[in-house]
Structure P
Amino acid sequence: MKVLADKQMPGVHDLFSAHADVVTTSGRDIGNDDLSDVDILLTRSITCVDESLLKNTPVKFVGSATGGADHIDSRYLDECNIPWSVAPGCNAASVADYVLSCAVRLQLDGRLPMNPKVGVIGVGHIGKQVVQRLSVLNANVVLNDPLRAASESEFSHVALEAFSDCDLVCVHTPLTKQGEFSTYHLIDDIFLKQLKPGCVLLNAARGAVIDFSVLNNSGDHLTWCLDVWEGEPEIDLEVLNESYIATPHVAGYAVESKLRGTHMIYEAACRAFGWELPLPFSSSGASIDYSNDACRYSVLRVYDPMVDTMRMKRALTESGVDIKKTFDRLRMEYPDRHELGLY
């Protein structure tokens with residue numbers, strides 16, 4: 001068998017080479033012609049997996065080492081009887097660590113009060129861990145997740161209108177464009193205008209959950225902290241320049257999260273092809289007591305989002321820069337960062 005994998009998936013050779021020849025390439029460059037002799041396609045979020053990519057290819061399994069599946073045409077794969085899998089929760093710890101680091105940085109810079117009121121939109125794998133991390137801020141947390149509210153009678157769900165007096169709003173929903181609870185442009189001009197001046201809007205989900213076309217006009221009274229961008233990799237430089245914290249879609253890029261994602265996809269492939277399942281993944285991380293105030297002063301020693309912010313703004317605002325290529329380069333050349341649990 002032959003595997004074609006995104007080269008940003010660490011551990012793929014170690015796991016898959018016992019069963020197949022493994023070739024890696026840039027996920028942005030994968031096209032239909034590259035799959036003429038490929039049995040297993042392994043991607044990340046930058047590869048759109050649909051009919052145009054897979055038509056008339058021998059691909060028998062698709063795996064994406066990502067928490068979301070908005071880049072996968074699941075209906076087409078199901079119709080073609082092609083098993084597919086994503087890795088829900090693989091980067092939850094990394095993203096939650098990122099949110100905590102941003103919050104601590106904002107507090108130290110006087111942009112977020114102590115004991116803030118925080119609204120969390122989307123309380124799935126990532127949102128749950130974000131809520132856990134917020135204990136270090138002694139935050140008053142309100143939650144919005146209509147899907148969980150519909151199925152869990154005891155879930156404490158509030159409407160988005162209740163976020164009007166929040167000091168921090170964190171977005172952690174998947175990107176969906178259909179159904180009753182579509183999240184495409186969920187954060188629109190009406191929602192932005194209701195937030196109080198100085199409120200921090202932090203998006204570490206998908207860029208298009210925020211309507212970037214109204215952000216400058218309706219959200220100019222807010223502090224923006226953005227890891228994801230509508231239209232990636234061709235992002236809005238005006239929004240970039242006005243963002244207090246700006247990072248190139250790397251909140252979930254901790255080394256352990258990437259390895260965990262690859263491992264989860266390998267487990268799915270083992271089930272699809274009848275291979276022997278591997279030992280459970282372990283990142284050798286310890287459990288953290290996030291109520292310990294010492295964490296507040298330690299997290300920035302592990303990761304300070306301002307370092308990435310300065311690097312990104314400097315790289316993308318140079319004269320004559322190719323925005324798309326530079327954004328992708330910032331992600332491909334991103335330095336190793338570890339989850340807090342490793343320390």
Structure Q
Amino acid sequence: MVIDWKPDHLGDGYACVELDLGSDDEGPSPATLVSYTQPPKELPGHLEAFYRRLTGAGKPRGSVPAVLYIHGWSDYFFQRELASFFSTRGTAFYALDLRKYGRSLRPWQTPGYVADLTEYDADISAALDTLAPDVVEKHGVGPESISIMAHSTGALVAALWVHRFPGRIRSLILNSPWLDVQGSSILRTTTQGLLDPITRFRPKARLKLPEFGFYWWSISNAGDGEWELDPQWRPQFGFPIRAGWLTAVMLGHAQVRRGLSVDVPVLVLASAKSTVSAAWSNSMLTTDSVLDVTLMTQRALQLGSHVTVCRFDGALHDVLLSAPAVRSQVYNELDRWISCYLHTGQPVAD
């Protein structure tokens with residue numbers, strides 16, 4: 001299979017390819033796979049010592065041949081530092097912009113909308129099918145040795161996919177996964193009851209929910225963060241929430257509450273604290289301002305039989321967009337977990 005890779009806007013070492021997923025009721029709906037295979041030329045200052053330790057010791061004892069990264073809600077892949085981390089470990093790095101997100105978003109589409117999370121099965125399968133020959137050629141291993149890393153809503157999608165398709169990957173790394181709706185079971189039931197008739201007759205109806213943009217402010221270099229964000233792909237107030245999409249997410253949450261059977265080691269990375277409020281607080285610069293991390297980590301234990309949870313003081317909702325000192329801690333824990341559980345050789349699931 002010849003892959004028509006094209007240069008990606010992230011620069012040297014990055015390429016992308018459009019994945020044909022056919023059409024839906026809005027028209028053609030592709031996904032986009034991004035690859036990074038060139039070793040980083042410049043290393044972030046706060047990670048230089050860490051990278052020197054990795055490269056000075058040769059190939060790490062525990063190794064991931066390839067990683068596929070999946071973004072969260074109202075988001076896309078832009079994390080060069082994450083790609084550099086895995087590249088330094090000798091890992092082929094890939095990222096997937098799901099249909100109707102980021103590089104895959106087309107003018108005629110409803111941003112981020114799906115009516116069922118299983119629609120993303122085609123996105124993930126197409127990405128794995130596309131990157132598998134490259135991994136075989138470079139590492140001499142099959143696609144079952146690939147790991148998936150995912151963030152927030154993407155982490156929910158990934159966990160459900162691994163549950164439904166056992167034996168397909170080597171490990172699952174979840175960055176602040178959205179595993180349940182915040183609030184009591186009464187609130188969940190009431191919300192679902194209100195959504196059902198709207199979803200049935202007007203699934204793309206926009207829900208009038210409060211939009212604060214606090215998390216965007218904590219990560220964007222136009223606010224108090226350090227990251228340059230595309231305003232179309234990562235708008236300040238996020239994509240509009242649609243009834244059918246929220247219903248699909250809540251059905252996914254219900255599956256998690258019943259318990260999943262993820263058959264590979266799972267690592268969950270999360271902040272130590274949350275600040276979820278309708279009013280701005282400076283604590284939102286050092287906590288998860290999107291999700292309740294206590295509920296998140298409780299639900300994480302229902303994903304499978306082998307789950308590791310790591311929480312970090314000072315971390316944001318995307319722990320790898322936190323302050324440099326916090327990110328360094330996260331990368332060190334990620335490195336340690338990979339070295340402990342993902343030894344070279346046969347996949348641990350065997």
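Laboratory data are not the source of any read-out in this text; all were calculated from the coordinates shown. These figures come from a predicted structure and were not determined experimentally. Cβ atoms are built from the backbone, for glycine too; each structure is taken alone.
Before moving on, here are some points about what is shown:
- Looking at mean count of other Cβ atoms within 10 Å over residues 64-71 over structures P, Q, structure Q comes out largest.
- Which entry (P, Q) yields the derived value 5, 25, 37, 25, 7, 1, 0 for P(r) over Cα pairs in 10 Å bins from 0, in percent: Q
- Structure from which 3.4 was derived, distance in nm of label points 7 Å out along Cα→Cβ at positions 160 and 224, options P, Q: Q
- Structures P, Q were shown, and distance in nm of label points 7 Å out along Cα→Cβ at positions 176 and 232 at 2.6 was computed from Q.
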